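What follows draws every value from the coordinates through simple rules; no lab data is involved. The structure displayed is predicted, hence computed values, not measured ones. Cβ atoms are built from the backbone, for glycine too; each structure is taken alone.
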Structure P
Amino acid sequence: MILLLGIYLILYGVMIGLIVFIGFFIQTKKERSFVSKKGIQLSELTVLIPFRNEENRIEGVLKSLLESKKKPFKVYFIDDHSTDKTVDQIESTMKGESFELLSLPSGITGKKSALRYATKLINTKYVLTIDGDVLFSTNYFLELEKLGECQMYLQPAIMKARNFKEYFYEIDLGLVNAVNVGIAGLLRPIMASGANLLYDLSVFNSVDSIEKHKTISSGDDMYLLKDFRENGKHVRLVSSLETAVSTETPQSFNEFLNQRLRWLGKTLDLKDNLAKGLGVVQSLFTIVFILSIVGLIISTNYPALFIFVGVKITIDLIVFFPYFNRIKRLKTWLLIPLYELLFPFYGLIILLLMFWYKPKWKGRKIANR
């Protein structure tokens, strides 16, 4: 059994090292070439911010917009039938700024519809979608101007925990983002976040396949990435903090589960063979890891157990360090050992819930099929 454990660690180390570690450095080298003197013009950029009942979180993005050293041509806030005071906050805070507040008509709901409703009013070259609960630096738009022209930019959306419990919610997404950055360096990105997504409007209008997935509540960002990719459009991923936005983690375990189930549902529906393949390989490694631990416990071979788990954790700490260091979340990185111990239980919960539980968002049930 010791030989098999050694083979497992070697195979795992090679796979995760190639994807996350080597892929990271290839990707960051690519990103250095994105900087151009002929960058994106802010006069050709419109920002879309769809929202629903964000009165407790909208303040951050409003403050970020007001304090920005440079600003886009226009900002549209699209109200998805909010029942709280978010609209009042926007109107009072943004008074005098170049913005417009849109309200979705009766019968039109959801983020996908909100974005397309506003898109019809835009005549700039580029569109930037951000969420109503994000923060970004005063230099954010200055940094966007340094990016060379491209048909789509996938930009960082980083969750930031405020207490120990929330670090568990943050690290889950951080690890997935690290894999996405690495696989983008080696092959192509498999994930996008509508919380920080920039694209060419004319290309969007030519490739948008909303009719194929309009009944699915979530995932406009991922479907749009698929549309651009399948139509041979130029997509770049950026992982640096300069053009990142940050957002809070879920505030409860229930909110966390709903969020992850929404994400899982849209990922499964996308039928991306690369993402599916990575998921299968990751699942196999996880299953063998758990079975190995169980086997070592049953055989009471505790020295081998501690060595096996210790080596696995050490591999993960090494390969994920460059990404977490790049986004300045080393406190989160330090919790990888604890996450590894909790992940089997969390993964089992997600697996069971996905078959019968219907996730919700802002009081609405989410359709994933």
Structure Q
Amino acid sequence: MSPSSRRTIGQLQQRQVAGDLRVRTSAQFRADVAMVGLQQAFAQTDVLAAGSCGVSTQASLTIGLGPCDPPLQIQRAQLHGVRLQCHGSNNSLTMPLSGGDRLERSGAAVLCDLLKGASVSFVASGEKRPQFPRQELVTQLDLGGLGMTRLVLPRAISENGIVAVNSAQMRIWSFHGPLLERFGNAIFTAPGGRSIGLSSPHLSCLGVGSPVFVAGAIGVVVGPGIGHQPRCRRLPQGHALAPGAVAAVSVDAGQLKPAWLRPCWFGELGAGVMVALAAPVPLWSMKEAAAASLGEDHLQAPVLDFAVPRRVRPGFGCVSYQDLLGGKITIGGHGIPTASVTSLRLTDQITAALAEQLCNGSFPLVAPFQPLPEKATLTPVNS
């Protein structure tokens, strides 16, 4: 294939069916470009596997509970002590994974226990009505007993992350972890070039209906996510200098693998869940290949000061992922140790697993129904 030609989804699907789809992880592709050059690396690669394993504090488990006898119209419910949201119907419930009063009794921990096969307590109650004579239900349920369960990640994939620091004289608890006083540490939230968004600017590889490999299961992009802001500042090559475009993802919880989920606790702020996910990045042309080849020394993330609790936080410019991954950045002449809130190990594991599934045909290559919109969903609420 000549460098000027453009691949099609049909061609890639044919190669996948024939068993000769050429797949590399995003990290491997960048190493190939450094070894043999962009043109040759593109000529021998069809699709990249890129991913991340970040923390979500907005995830939830949607539950479609079956009926009980006598019937109960559920108005209040708890699953292993975590309060559920009831939606008017007796079988429509939602468990926020950030819910709960401690790590082991958080929604994220309950989900992980369920995925490991545990049964947990379920308590529900409601007012007595003619068609719903029951007032209380106390039982034990496993994942199968909950009926339809779907993990919803409203902010599953973002183009880029941020770097959080703290200029104040006191330690701060954030949803990225503890931020030490007086610039004692810097926490970054994206894995650099391994990620989907920094391998595919604007998340152009994704759209509504795109399959995503979520903790060992095949999920789907359902639309733009919370905080979707595609018209952000960018590098000349198109890579976002802010979180940028965001995709929301939904997946059948019964297919998830517990090895790729981790419950997290953020002190007084509550719980979250770490989820490993990956997506294919087709290299349609040299344009996509060039974007995916940009090195960690060029890719950057913005540094924000969490000492100021405002919607728009003070910034300290941008720093390279080469420095972030290297363990130290420099701000105002001072070296600051860095740490990743994402699991780089699980990121590499899930992208390698996706690459294998793309090669053997068990993960589909399909075009999205429609691209993510250019309109932002990040709308400030003013009083």
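Structure summary
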| item | result |
| --- | --- |
| Ranking P, Q by FRET efficiency 1/(1 + (r/R0)^6) of positions 109 and 301 (r between Cβ atoms, R0 = 41 Å, to 0.05), the structure that comes out highest | Q |
| Origin of the value -5000, where helix-only ellipticity at 222 nm (-39500 (n - 2.57) for each DSSP H run of 4 or more, over all residues; to 500) was derived from one of P, Q | Q |
| At a computed 37, 23, 19 (semi-axes √(5λ) of the Cα gyration tensor in Å), which of P, Q | P |
| When FRET efficiency 1/(1 + (r/R0)^6) of positions 133 and 325 (r between Cβ atoms, R0 = 41 Å, to 0.05) is computed for each of P, Q, the largest belongs to | P |
| For mean projected area of the Cα convex hull in nm², for residues 173-308 alone computed as 9.8, the structure of P, Q it came from | Q |
| For 4.8 (distance in nm of label points 7 Å out along Cα→Cβ at positions 141 and 341, calculated) the corresponding structure among P, Q | P |
| At a computed 26, 20, 17 (semi-axes √(5λ) of the Cα gyration tensor in Å, for residues 61-204 alone), which of P, Q | P |
| Structure with the greatest value (metric distance in nm of label points 7 Å out along Cα→Cβ at positions 165 and 333, set P, Q) | P |
| Structures P, Q, by distance in nm of label points 7 Å out along Cα→Cβ at positions 125 and 237: label with the highest value | Q |
